[in-house]
Structure formats: structure tokens, C-alpha cells
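Derivation of every value follows stated rules applied to the coordinates shown; laboratory data play no part. Values in this document were obtained by computation on a predicted structure and should not be read as measured data.
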Structure I
Amino acid sequence: MGYVEVRDYVIWTPHIRGAPELAARLEALRAGQMVKLRIDGVSGLWEKMRDQPDGKKTPGLKPHGEVAKYWRSLFEKRRGDLVEVSLESAGSAATEAASAMEREAAWAALKALAAENWRSEAPYGSRDDLHERQA
């Protein structure tokens, strides 16, 4: 658990205090990826902001649903305050990071096979055969 300073309508990861591992996990998310955070005791979904036009990652998360209303009220009433922040389920960000690494490894392996001109020697058959359909 850490603290985040309420400074905008979104959470900026550089404003997270006391939990550098949490800030790093949130920064590592892909653009558009969702994560469940508990902010000041209120749980909700947050989306990693899209990358900048030059490809640089944006270190921010925007709230969705009911937590968006709550965060807006925090910004309007408690701007500059520190509030508690934590991952709702600690395993989710680690799992998502592992999945991203696995996806990259699988893509690299597939490209390596294509570079070696790998092909299947067996005929594919018809679409009906592929889906085991009755003619």
C-alpha cells in the first residue's frame, strides 16, 4: 500500500509515494489495460492512459464508473492531500505482466519459424473437415 497525491482528474504514477513497486507495476501496464485499485477505501477500475503520439508511455491512469465520480469529488474537495492507494488483487498486475512477456515470447518464436521457412507438410483439408461438420 502507498499514497497518491490528489493533483488532477487522473492518477499520475510519479505522484505515488511510499510504494515504488506499485508505481512501477502501474507504469508497466499497456495502454488501455484495466486494473482494480482501492483508493482511500473505495474500490474501482482504472485504465492505463494511451501512449503519446511519439510512442512514449503516459504515466497515468484514468478512473471508470463510480470511482470516477468519487475521484472527481476528491479532486474538488481534497486537492493536494495524500490518500491511500493499493492494488485490489495483488496478483492481477503480476499476471498481466507475465502474460505480456509470454505473448512477446510466442510472437518471437513464430517469427523465427517463419524466418526458417517452416511449413506444415500435411494438407489442411476442407473447411468442413477442419470443423468436423457433416455434409
Structure II
Amino acid sequence: MLEIMVVLAILGLLVGVLAVNVTRNLESGAEDTARIFVNATLKAPLTAYRIDMGDYPSTSEGLAALINPPAGKTGRWRGPYLESSQLPVDPWQETYIYRYPGTHNPSSYDLFSKGRDKAADSEDDIGNWQ
């Protein structure tokens, strides 16, 4: 009976270690996904918008300008610049934050995920300036 209890205790420890490692890998994967999105995925649509319109969308126009033409700018708009008709969300199901001009990139735009804590301008933000 003692041997069975020892084996069960060892199996319990192994399951606990495995659960911790799987959770850590999933969190890391979510952060990597957000990092790739802000640094690569939206770069081409924003650049195409800038080529057509002469500048990036303003903060008030936001990423929605990649899907629908901003008011008063329909003449030069050649979009939609995104395949989806909805704004993208990060791995935590929050919308990405866009600012132009950026506070971290004053001559360009800031694009970031609020990260796991879902709070903007916090330590775990994942942005295109990192």
C-alpha cells in the first residue's frame, strides 16, 4: 500500500510540473503572437495606407481607417487594407491600441497590445517600439 501511495505522489508531482510548464508556454505564445502582430502583420497595411493617403491614419481615425475610408478622405482611399471587416483583437481579446503620432515613436505610429493585465501604458504592454 505504501508503494502505491509513493507512486501516486510522484505522479501528482509530475502532473503539477507539467501543468505549470504548459501554462507558461501558452502565456509565452500569446505574447509572441501579439509581438509579431504589432511588429509585422499590420506594417504592410499601414504602409499601403500611407502611400495612398500621404500619411498614416490619425489617432482619432485609428485602425478603422484601414477598413473603411475616413470622413472626407474617400477620394484617395484604395482600401480596404485589411482582409477582415472587423478590427483585430490581441490574444487576450482586447483591441490593439493605435496612436499617430506615437508617444514612443514620435515620427511614426505606436501600435500595441495592452498585454495580459489589459491595462494600457503598463509594464506588460507589447508594442512596436520594443
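If relative contact order in percent (Cα under 8 Å, 6 or more apart) comes out at 27 when worked out from the coordinates, which of I, II was used?
That value comes from structure I.
Identify which of structures I, II gives the largest calculated value of Kirkwood radius over Cα pairs in Å.
Checked I, II; max of Kirkwood radius over Cα pairs in Å sits with I.
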